[in-house]
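*Asks:* Given below, in the form of structure tokens, are the structures.
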Structure I
Amino acid sequence: MRFIDLFSGMGGFRVALEKKNLECVFSADNDKFACETYFLNFGENPNIDITNHSEKAVPDHEILCAGFPCQPFSIAGYRRGFRDIRGTLFFDIVRILKEKKPMIFILENVKGILSHDSGKTFNTIIDFLATKLNGKEYKTKNSENLGYNVFWQTLNTRDYNLPQNRERVFIIGLKDHNINFKFPSPQRREITLRDILDKNPEKKKISFQSQEYIDFYLKKHKDFEYLKTLDYLVAYEIRKSRVAFRYDNNSPCLTTKMGTGGNNVPYLVKQKRFFSINECLKLQGFPKKFKITNSYSASLRQIGNSVSVPVVESIIKEILS
């Protein structure tokens with residue numbers, strides 16, 4: 001089966017689907033560093049501005065994959081047509097779906113899309129895509145609805161054998177209305193935070209001031225006596241006003257904010273260092289052979305923007321079974 005990789009980033013969707021022997025026939029992204037990483041690993045440069053790329057020029061495919069940004073729509077009354085979404089990247093997904101009519105789509109977004117613009121954003125997306133939703137007939141207000149059998153659910157990376165607390169919304173669309181798709185069940189955890197840590201990591205040290213913030217808020221924590229005994233205590237969102245801690249053997253969610261500064265990168269308190277690039281790649285489920293050579297900040301931003309590979313693997317396995 002053939003798939004396309006929209007807003008491909010560094011290629012998380014592609015890694016997952018190629019593991020299932022599916023063929024990528026088109027990819028698109030306009031982030032310079034992500035395109036460099038993509039080329040390094042797949043030998044193709046996805047540097048295409050999809051907003052200026054004709055849907056007719058997109059190759060035929062059976063599966064459309066896209067992790068798209070959460071953007072507000074300009075909804076006016078009950079019009080609910082293409083004009084409502086024009087100018088957003090979701091519009092580009094819709095026009096390609098309308099033209100190419102793939103059998104399957106897999107969309108990924110942050111959990112916040114469910115409440116974005118008081119729920120209007122998510123409702124508009126479903127109104128465009130679904131005539132059947134989570135196994136039940138769906139009455140759409142959109143005359144330009146694409147008629148897919150749609151299923152959605154919030155999945156957490158930590159439930160798919162990776163020690164990262166990362167919730168993302170996945171929207172699955174099927175042309176076949178007779179399929180009652182079920183999202184993959186949580187898996188037994190075999191990989192722990194300890195397992196992903198490098199044996200001889202490059203130590204990216206923290207500033208003296210940030211270390212003071214960690215020490216201050218750690219001592220104030222209600223479970224201080226317990227926390228100071230842990231081998232793998234992780235601090236994050238390190239600020240003068242607060243410091244958050246994870247002590248459940250999971251990493252906090254890796255996000256694009258990691259690329260904006262050290263205090264947004266998870267920090268191992270006992271080891272006195274930030275997570276390395278390689279550790280962050282492992283937390284997203286990328287294979288050992290995956291390469292990334294950009295700067296520290298650019299690499300972290302790409303990793304935080306990626307899908308978690310095992311989550312997508314589990315989804316595509318369920319779809320194809």
Structure II
Amino acid sequence: MERITWFFLVYCCCCVASLSTDESGLLALKARITSDPQNMILTNWSTTTPVCNWVGVTCASRHLRVAVLNISYFGLTGTIPPELGNLTFLVELQLTNNSFSGTLPVELAHLHRLKLVSFGYNNFKGEIPSWFGSLSKLETFNLFGNQFSGSIPAAVFNVSALQVMDLSYNQLSGSTPRAIGNLTILKELYLSYNNFEEFPTEIGTFDQLEMLDLEFNSLKGHVPLSVFNMSSLITLGLTGNSLNSSLPDNICQHLPFIQGFYFSRNQFNGALPSQLWQCQQLLVLSLSRNNFSGTIPRNIGNLTHLQLLELGFNNCTV
């Protein structure tokens with residue numbers, strides 16, 4: 001009986017000590033917040049209240065450690081302290097839609113349990129840290145709407161568990177590393193509104209990708225034919241680039257689930273694909289402001305689910 005009691009006391013002491021580490025990390029974050037317009041953090045995060053009851057904090061019931069930190073949409077201004085990397089039981093870290101700035105501390109690489117990172121719509125800058133590649137359990141990786149620049153580090157593409165990656169609305173450039181082909185279970189990839197110039201050909205090897213958004217970059221040349229063989233694809237967004245190839249006539253043959261082609265504002269040329277009618281699930285066909293020529297296929301009228309058709313500003317005839 002004494003042995004059991006001793007073990008229980010040691011276990012409780014360890015839990016308290018570990019939770020104290022989490023509390024210290026969160027208080028370090030609180031100290032870095034310079035504006036809290038909704039008064040969500042500055043008054044609520046207090047040592048007089050259990051940390052698991054703090055707003056935006058969720059603790060796991062088994063080990064009583066902070067597992068989720070979600071302070072999205074609080075309108076906070078500040079920077080991220082290195083002490084946040086001590087919350088080693090974090091599974092989700094969500095900071096979306098605030099005004100955090102500066103760079104991301106390397107200590108966040110200690111958060112090996114993370115499955116979801118969402119830092120969208122802040123003011124983070126610099127290059128995307130390569131240490132993200134050490135977060136082997138990461139499934140959702142959102143950095144959209146920041147000021148990240150440079151190229152995407154190849155290490156990021158070693159996270160084979162990734163299913164969603166959204167790096168849109170940044171200042172990224174260069175070519176996408178070939179290692180992107182390692183993301184074999186990726187379902188959604190958003191790289192729009194950056195400065196990429198080269199179409200990542202390895203994307204065509206993905207067999208689970210559903211959403212591919214490369215809109216408003218500086219892509220040139222042709223679209224790899226392998227892209228039109230990704231049978232799981234639902235949306236393909238290429239609007240606002242400088243792509244100048246023709247489209248394959250059998251564009252729909254291997255795309256049974258495609259619902260949206262967003263190809264406007266490019267330099268696509270040649271005839272419109274005659275087999276577009278095979279895309280029976282198509283909701284949006286946006287091909288305007290290109291260099292297409294020839295006759296518009298009458299069988300487009302067989303697309304009974306179509307909700308938006310844009311063919312204007314081409315050289316096509318009826």
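*Asks:* When you work out mean count of other Cβ atoms within 10 Å over residues 105-112 for each of the structures I, II, which one comes out largest?
*Replies:* I
*Asks:* Here helix-only ellipticity at 222 nm (-39500 (n - 2.57) for each DSSP H run of 4 or more, over all residues; to 500) has been calculated and equals -3500, so which of I, II was it run on?
*Replies:* This value belongs to structure II.
*Asks:* Also, I was wondering about something else. Any idea which of I, II comes out highest on percent of Cα pairs over 22 Å apart, for residues 169-296 alone?
*Replies:* Comparing I, II, the top value of percent of Cα pairs over 22 Å apart, for residues 169-296 alone belongs to I.
*Asks:* Could you tell me which structure in I, II was used to calculate distance in nm of label points 7 Å out along Cα→Cβ at positions 241 and 257 as 1.1?
*Replies:* Label of the originating structure: I.
*Asks:* As an exercise: mean projected area of the Cα convex hull in nm², calculated from one structure in I, II, equals 17.5. Which structure is it? Can you show the working numbers first?
*Replies:* On the way: I: 17.5; II: 19.3.
Going through each structure in turn, the value belongs to I.
*Asks:* One of I, II was used to compute relative contact order in percent (Cα under 8 Å, 6 or more apart), and the answer was 8. Which one was it?
*Replies:* II
*Asks:* Taking FRET efficiency 1/(1 + (r/R0)^6) of positions 49 and 289 (r between Cβ atoms, R0 = 35 Å, to 0.05) for each of I, II, which is largest?
*Replies:* Going through I, II one by one, FRET efficiency 1/(1 + (r/R0)^6) of positions 49 and 289 (r between Cβ atoms, R0 = 35 Å, to 0.05) peaks for structure I.
Just so you know, all these numbers are worked out from the coordinates, no wet-lab data involved. None of the values given here were measured: they were computed from a predicted structure. Cβ atoms are built from the backbone, for glycine too; each structure is taken alone.
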